[in-house]
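Quick heads-up: structures coming right below.
Read the figures in this text as sums done on the coordinates, not as results from a lab. Small disclaimer: the values here were computed from a predicted structure and weren't measured. Cβ atoms are built from the backbone, for glycine too; each structure is taken alone.
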Structure 1
Amino acid sequence: MIERVEKYGLVIVTLAFAAYLSFEIVTGVTIGLLQYALLGTALILFALLLLSIGEVAGFEAGYGASALLITAQASLYTWSVMRTARLAAIFAGLLSAVFGFFFWLVGLESYALLVGAAAMFLVLSLVMGLTQAVFARPLAGAAG
């Protein structure tokens, strides 16, 4: 199971970045490159925590503890970046949902790649729609 988490770890990072990008677009709060890098580093640390805790306590306990620690850390950091507890709580809920989805995903075995790819496709589609809705403006001089 831990090997599967390592293989599909990009799903967690991508979904968390999509949440950050969505917050940035919707709220107008600027999130700097350093904040994205630190969030990415925290999410990569998830795999190391899972490996080390899982070695002692088993996969399920290691996964739960690692997800809880990273969600708390990333949410508190999001609170400090966005300066609003409401957005940090929403991010915590989204990240918890991502970790829950990912736990279910790694257990699928044969269908994990298919479901993971479909999830990434849907998230990209949602972000594309969100950015289109927020930034949709008629082009100057466009024939109509």
Structure 2
Amino acid sequence: MKNTNTGFQHLINSTKYSLQGLGHAIKNEAAFRQELILVGVLFISSFFISEGFLSWCLLIFPLFLLLIVELLNSAIEAVVDRIGEEFHKLSGMAKDMGSAAVFLNLVFIAIVWVGYILYNFVLVEEKVGKGFDLNF
């Protein structure tokens, strides 16, 4: 099935399909909704704790990455379930690896956020006397 839409119409259709995918994830994927709440809370918090544009980008990058990875994980699960409901070793591996990707992204968020808060707010007094550069 060849796509005959090109140019601006292709952009409109692609945007529509992307928004449908997001809507499906919000409506049908509990994990995506939970992660969306986490991302929303941390995204709003990032405006209050970041000390400039680059530090803000550092804080929000893993948040958007989490939503992307969760969408890919959900897509993998949907394809595996479409193939069949019976257990197969490779199907289980695919789902487990998708889940592991989400888990690693959550660890990444924790490392970035805890590290940023420790470096910029908790350890500030120790750094001042030792000549560390406080500008990020």
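Suppose distance in nm of label points 7 Å out along Cα→Cβ at positions 40 and 64 works out to 3.2; of 1, 2, which structure was it derived from? Considering all the candidates, the number was obtained from 1. To which of 1, 2 does the computed value 30 (percent of Cα pairs over 26 Å apart) belong? Label of the originating structure: 1.
Calculating mean count of other Cβ atoms within 10 Å over residues 32-39 for structures 1, 2 picks out 2 as the one with the greatest value.
Comparing relative contact order in percent (Cα under 8 Å, 6 or more apart) across structures 1, 2, the highest figure comes from 1.
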